[in-house]
Structure formats: C-alpha cells, structure tokens
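Read-outs: derived from the displayed coordinates by stated rules, not from any lab. If you're wondering where the values come from, they're calculated on a predicted model, not measured in any experiment. Cβ atoms are built from the backbone, for glycine too; each structure is taken alone.
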Structure P
Amino acid sequence: MKMADMLRAGALALLAITAATATPATAALPEPVRAMIDAAIETGDAKKVATVIEIARATNPDDASEIDAIAEAFAQEQARAAKVAEAEKEQEIRAASLFENWKGRGQLGAFRATGNSSNTGLSAALKLERNGIDWRHKLTVIADYQRSNGITTREQFRFGYEPNYRLSERLYTYGLAQYEHDRFQGFEARYSLSAGLGYDVIDEKTIKLSLDGGPAYRSTELSNGERTEQVSGRAALDLDWQVADSIKFVQDATAFLRSDNSTFRSSSGLEFKINGSLSTGLAYVFEHETDPPGNAVKTDTLSRVTLIYDF
C-alpha cells in the first residue's frame, strides 16, 4: 500500500473512532459537511484539509468541537505517517550500496572567454551528489575547450571530490581533493587538498547558504617544467536560492589565500526551468590570481550558456 493510501485510510479510521467516542448525539455534524471534510482528507493534501475545516467551522459553529476533533485526528495521523516515512527512508539509505542513491546534473553549452584567451567554445560539466545519514559526497567535473584552425585556444579541466560528515544539524566537517589543468593560466596541473569545518547558515526550502573553510595544500606543475608546493588557507561559499517556481539563482565562490599568490574563483548563475528535469542556465565565472605564473594575465572571465539535465 502506498504511503498516501495508508495516510488516508488511517486518518479516516481514526476520525471514525473519534467521532463515535467524542461527539454527543445531539451535536451530529451535517452529512454533507462531513462528506466534504472526508473528501478533502481523501486527497491527503494538508492545505486543502485546513481550508475545508476552516469553512466548516465558519458555517457550522455549533459543531465546532466535532470539527476540531476531526482536524486533530487528521494532524495526528499525518504526524504518524511522516515518522513512518522517515524511518523507511533512513532504512533505505542505510541498506543502499556505494553506487546507489546518487543524484546529479549534466550541463552542455557554449562559453565566451576573456583574459588569457579570448574566444568562444564548448563547455561541459557533470555534478554528482550522494546524501546519506551522516555523510554527503560530491563529485564535480568541468571542462571548457576551444580549438580553431588547428590551434587550441582554451583548455581548462577541473575535477573535484568533496566528502562531508555532519556533526550536528548545521555543523559539518569537509574534505577536498581537486585537480585542475589550464596551461593558458601557466600550469599543466594543480593539485589541491583541504580539510576543515563548514556551517549551514541558512537551510530553508527556498534558500540554502553554506560556508566552509580550513587549511589547504597545493602542488602546481608549471608550464615551464617547474614545480611549486604551498600551504594556504581555503574558504568557500555555496548559495542556492529558488527565486520563483521556475527561476533559481546559484552562487559558488572559493578562495585559496596565501601571501605570495592567492586564487579567487566565483560563479554566479541563473537557471530557468523548462520542465521537470530540463533547465537552461546562464553563468558568469570570474577567476583571479594575485601573482600568476609566467606571463599569464591575472584575471579570466567566462560567460556560459548551457542546457542542464537533472537526474
């Protein structure tokens, strides 16, 4: 039996018992009113039930006690069903294998770049996330590539893995392993490791804001063959804001801070929902190195237009 059916059946049974035991015979609720309330309960929609209950109270003030008993019984049944659903979900998560319960999104589109290269090219990204009881895992792959007349003018790849462990409702620890390649910024490979604490500043249905930070280690293979190793500090921001039913604003920002060369990256975007799984996105990416290797320009910008598929 589906959870919605269980909720409706349980609520109606509880309402019948309540009405039989708590309602005086002289205060019987009119049958059409009772039928209207039962029909609302059948839908399982709490807002619809609340509206019908409010109308019933206003039109049948002499039966307020019976109507209140019905409303209370429905609320109790909803709370019970919610606990059952939560327990079933937790059991499902605990029983899932490592390769189950992943959700993600794929992006494909075009970009316009300025800075160390000025061109238009293709952009692709894949983001995967798995939420467990205490653990959360994130995988991110982003690629921007452009080739013209046999010459590569944009070649940027980034791969990141970030596990989080929840310490409380809002506080968590994080780890980060990241690989980057961008020879136009002066390096063939840059490896970053970081660990620290994070906090969910806002955790609402329509807006979520998380901050995290900690020490970091970075190893860079420069385009001239040299290799550098640095210890720095890392800070990050992650904001998701559902502005409207079909419009979402996203903001991601990271900073690796060091006295000789700091790295800042910001991605601001708007997503427009097309249907249940498909969206289109506009994003502006800002990257800045305070002292980039070689003769690289300090600031790169990237404007993306992508098609997004959630799965």
Structure Q
Amino acid sequence: MSGGGIDILFESKNYFYLGNYQGTINDINKKSKQIADKGLKNEADYYLYRSYIAQGNYDIVLSEIRNSESSPILQGLRLYASYLSSPSQNKDIALLTAKEWIKDGMVQFNYNLQVIVASLFYQEQDYEEALRLLNNCDYIEGLSLLVQIYLKIDRVDLAEKAYNLMKGIDIDATPSILALAWIQIAQGEEKIKSAYACFEELAEKYGPTPLLLNGQAVAAISMRRFDKAETLLLESIEKDSKNPDTIANLISCFINMKKPVEVIDRYLNLLRTISPKHDWMNAVSEAEDAFQRSKSRYGH
C-alpha cells in the first residue's frame, strides 16, 4: 500500500487474475520508480515473476533469481520455474524441497509461498498435499486455488464453502467473481448462463484474455453452442498458440462438431507436446491403455 491506503499494485494484480500476464509485467515495470518500499517491491516481484512463469518464460525467472536468494518467496518462484521448465527431470528435487520447507515451518505463515508450493502440488496432481497446505487459509488467492482443487476432484459443495469465504473477504474481487463462474459451470443447467455472462462481462470490461475466452467457451460447450465456442477458442489461440486449456477445449469442441479426425489428431499431438500431463492427455492415455488390454484379452 502507498499513502492514503491506495494499492498501487491493484491493476498489476488484477491483470494477473484475468490472465493478462503481459499487462502485469508492463504495469509493474511502468510503476518501478513508485515501488520503493521493500515490502511493496517483494509483492511486485511476486506478481512479476509469476507472470513470467505463466507465460512459460522460465529462463527469465531462473536467470534473475539467484540460487543463493534469501527471500523465501523468490526461492519458491525459482523452485516452481525450475520444476515447470522440466517436470520429469526436476520433479523429485522440487517436491522434496517443498516438503522440507513445510516441515521447517517456512511456508505456514507466508501466504504467497503457500500459493506457490500448493500450485506445485496441484501441477503434480497431488491434490491431497495441496489441500492439506491450504486447509485453513483465509486469503483470496489461497481460497481461489482451493476452489480450483475442489472442482477438480468433483467436490462442488466444498468449492462453494471456499467461495463463501472469498465472498466474505471481497465479493467484488476478480478471483471471487471467477471462482463463482467456475462453480456455476460445475453446477450446470441454468447456472451456466450466469457463468457465461460473467466471463463475457469481464472480457468486455478488461479485454478478452485466453483465461476469460476459455471460460466463455467452456460455458458455451456446456450449453451445446459449439459454433460460438469454436469462435471464442480460435480467438484465444490467436492470443496464445500454446495455451493447453485452449487446445484441450478446441479438441472437445471439434469432437462434438464432428470435425475431421486428422484435425482433431493434429491438436491432440500439439497438446501431447505442450502439456503431456494435461487432463485430456491422461484421459486419452487411459483410453489407449484400456484398448490395448482389450486387444490382449481377446487375442487381437
């Protein structure tokens, strides 16, 4: 906060929540002279480097944050960037380090580090560990991640409870609005229209981002408005051609639209390259394994 209680990072953070990561980077760089206070600088660095990570620019994070960095948050960001740069190679050391930090009490009262470490577990689909870490959180970003995890494990009831806590903190905060929209999609039926309108309103107010366009598209797919979903997803892929969720949602959309198999396969191969652990790829892998077992069983 600066004088008068004005949060000069409000716009930077809001860009981040909306998925406009370059907007966050630009806004923080533009305000660099105003960010003199050490606490404010730490917070700015947190959103700056998280934005680079979200863009897949891991090398920037790894080159700017030294191994000897003393700030726990920056250590966490370096660990997370290192993990994401090569999950198969760096997974073991990243998880071991994260669990050591938890054991040492380094994470317990550091909200930003909590989100980073919980995000690491989330990426590894270790939802139990992520939930344990965020169990008693009482801040917007942690609760937002809780909502995502609960929806991922089909516990809409618990996602609603987490959202109610967010609502009590700030009902108008962008993460609260987005959390409600995703819960409404999970609830289905008439609620989906409200979710679609929510994503659309945010896109009109702040500009469309892949995150908002994907939200709209998922709602459109749920309402079987596949042509509209395709339009939204093609707009999203123009903004970020390597966004895994956009590609996965396009696959879902194209299957429903009965697009040619070679078109669907092209996007499946792209998703396999970009995000081999994506939920879609896990589903495809399980289906292929089941098919192979079936062939073996019947001797084909």
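Which one of P, Q has mean count of other Cβ atoms within 10 Å over residues 175-182, as calculated from the coordinates, equal to 17.8? The read-out was computed on structure P. Here Cα extents along the principal axes in Å was derived from just one of the structures P, Q, and that gives 67, 42, 35; the source is Q. From P, Q, which structure was FRET efficiency 1/(1 + (r/R0)^6) of positions 79 and 159 (r between Cβ atoms, R0 = 30 Å, to 0.05) = 0.10 calculated on? It traces back to P. Please state which of the structures P, Q yields 0.99 when Cα Rg over 2.2 N^0.38 Å, for residues 95-134 alone is computed from it. The value was obtained from structure Q.
Assuming -24000 is helix-only ellipticity at 222 nm (-39500 (n - 2.57) for each DSSP H run of 4 or more, over all residues; to 500) as calculated from a single structure, say which of P, Q it is. Derived from Q, not from the others. A value of 6.0 was derived for distance in nm of label points 7 Å out along Cα→Cβ at positions 39 and 255; which structure in P, Q was it taken from? Only structure P yields this read-out.
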